[in-house]
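Student: Listed after this line are the structures, all set down as structure tokens.
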Structure 1
Amino acid sequence: MNDTGSFAQYVVIGNPIAHSKSPEIQTRFAADTAQDLRYGRLLAPLNGFAAAVQQFIAQGGKGANVTVPFKLQAYALASSLTARAKAAGAVNTLKFDGADILGDNTDGIGLVTDIARNAGYDLAGKKILLLGAGGAARGAMLPLLQSAPLQLVIANRTPAKADELIQKFQPCAQGCALTACAFADLQQPFDLVINATSASLQADVPPIAPQVFGAATLAYDMMYGRQPTPFMQFAAAQGAQVRDGLGMLVEQAAESFFVWRGVRPRTDAVFAALRAQLS
């Protein structure tokens, strides 16, 4: 990040960070929209996130994506927060404007955009099952509820954590039936099943009954890889349609780009390029 020139500077901040696809994605967005910017990686010390951000701002930085393990620290650092960042309780996008540090969370809207636009799946009036009650699930809640589903069930290994999400988001339900349960309580089929657990990282599947999937069910895993995740394989074996989280990655990045630049990039070419790399 030393050769700044006259370009606006952006980074993805994390630890580790070398694996991040963000520079490839955001650089392609910049080229496609004729935006003059430079985008790189910033490895922040585990105990030095705020200092790393302030140093980047001092060097002329205009914005940043934030990845693990710093999303909660980014939330605390922000001087102002968007409604979706407040709802998520975490920040993955920072925008620097003078003394103001705006914190946003684009993960949930990235998920919904991928499902609604790229998969062509209308969420309105649907019965949705959200697996998990951690940060990924919480970040998805507000955008999912804003899509006007008929029902949203949060299932978790510890039902009390799911109950906490229900209580928090009940005021945003807008007529959607919000309920919580344990994995073992699930027996009926859903229109959409979203895996927001970390099970796929351990090559595992949440302990759910096959009955949650039907022939018309879309099973969506927030994770992605070269091969279908164990969750996707399990859902497909029950006859469900499946989709991984690569599109969510691209769409949340596009939303960050829009927050920074006020320009909404097309995502299809970037998605196709990343998918080709995985094949």
Structure 2
Amino acid sequence: MNRPILPPLVVNGETVPQSAIAAEAQNHAAPRGKPGLAWRKAANALAIRTLLLQAARARGIAETPRELAPGRFETAEEARIRGLLEAAVAVDPPGEEQVRAEWARDPSRFRAPPLWEVSHILVACDPADGEAMQAARARAGELARRALADPAGFARLARETSDCGSRGAGGALGQIRPGDTVPEFEAALRQLQPGEITAEPVPTRHGWHVIRLDALAEGAILPFEAVRGKIAEAMEKAAWARAARAFLGELVAAADISGADLGAGIATETEDEPAGP
């Protein structure tokens, strides 16, 4: 990408190479024709990373990469930053009263998984074949229009046109729980009310789907004892994220930085998350 004409990035006297900013800018979106925005985002991100690495070196934090997955390890910089945050940021776990108060604020947030009863029409194709995918999309769009025009005829339409083995049952897939289908299919289900049909076909690795939600059984509200551990974990994670941002804010306030704008707010890679089951 073309490098915009911007001042060099200097953090406490340490100059960050423009080549590093250019590489980081590839990870930040910006409107077409405005590479300077991606460049500024990259400069801010590298300013924060440089600050954290400087603080880690000052504290003598060792580079001890952890295995993230079989055969995949942290980089030395990632390990050093993690070690710094582990040493500098600590929070107490929430007490029993705090956790119970979070649950009591709205117990309906904590439910057992829902149960969907679903029918669909599949137009099968290979997603890697662009031409076939486009043709299948057109066919599925026409089937969606026919299904919406005659909802009572959905089962007949599925028997006549679907490429799924469920066509013999009028497209009925039976009862489905979260995790039983591919993510795109499940995401579409979560947007439907009972009796509704997807207005647009839904793409998955199997092809295009026209989906009807036949019935929905909301999961029962879970008792406090069933979700206490997960609520406590989520509250502690959110508290840690706030503390990490505060720590980083202190580093920024004490630093001499040019070529970056960190005044709009500090965010770490770990964001607050609402407590949930």
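Student: Kindly point out which one of 1, 2 the value 7, 29, 35, 22, 7, 1 was derived from, the read-out being P(r) over Cα pairs in 10 Å bins from 0, in percent.
Tutor: 1
Student: Looking just at mean count of other Cβ atoms within 10 Å over residues 45-52, which of the labels 1, 2 belongs to the structure with the highest value? Intermediate results must be reported in sequence, preceding the final value.
Tutor: Working: 1: 12.9; 2: 20.6.
Max of mean count of other Cβ atoms within 10 Å over residues 45-52: 2.
Student: For distance in nm of label points 7 Å out along Cα→Cβ at positions 109 and 197, which structure out of 1, 2 has the highest calculated value?
Tutor: By distance in nm of label points 7 Å out along Cα→Cβ at positions 109 and 197, the leading structure of 1, 2 is 2.
Student: Work out which structure the value 72 belongs to, where percent of Cα pairs over 12 Å apart, for residues 165-212 alone was derived from one of 1, 2.
Tutor: 1
Student: Moving on. Give the label, chosen from 1, 2, of the structure having the highest value of FRET efficiency 1/(1 + (r/R0)^6) of positions 133 and 157 (r between Cβ atoms, R0 = 25 Å, to 0.05).
Tutor: On the way: 1: 1.00; 2: 0.70.
Looking at the calculated values, the largest one is 1.
Student: Next question, about the same structure. Assuming 15 is relative contact order in percent (Cα under 8 Å, 6 or more apart) as calculated from a single structure, say which of 1, 2 it is.
Tutor: Computed on structure 1.
Student: Quick check on the output: -14500 is helix-only ellipticity at 222 nm (-39500 (n - 2.57) for each DSSP H run of 4 or more, over all residues; to 500), derived from one of 1, 2. Which one produced it?
Tutor: 2
Student: When distance in nm of label points 7 Å out along Cα→Cβ at positions 21 and 149 is calculated for each of the structures 1, 2, which structure yields the highest value?
Tutor: Across 1, 2, distance in nm of label points 7 Å out along Cα→Cβ at positions 21 and 149 peaks for 2.
Rule-based calculations on the coordinates, nothing more; no lab input. These numbers were taken from a predicted model, which means no experiment stands behind them. Cβ atoms are built from the backbone, for glycine too; each structure is taken alone.
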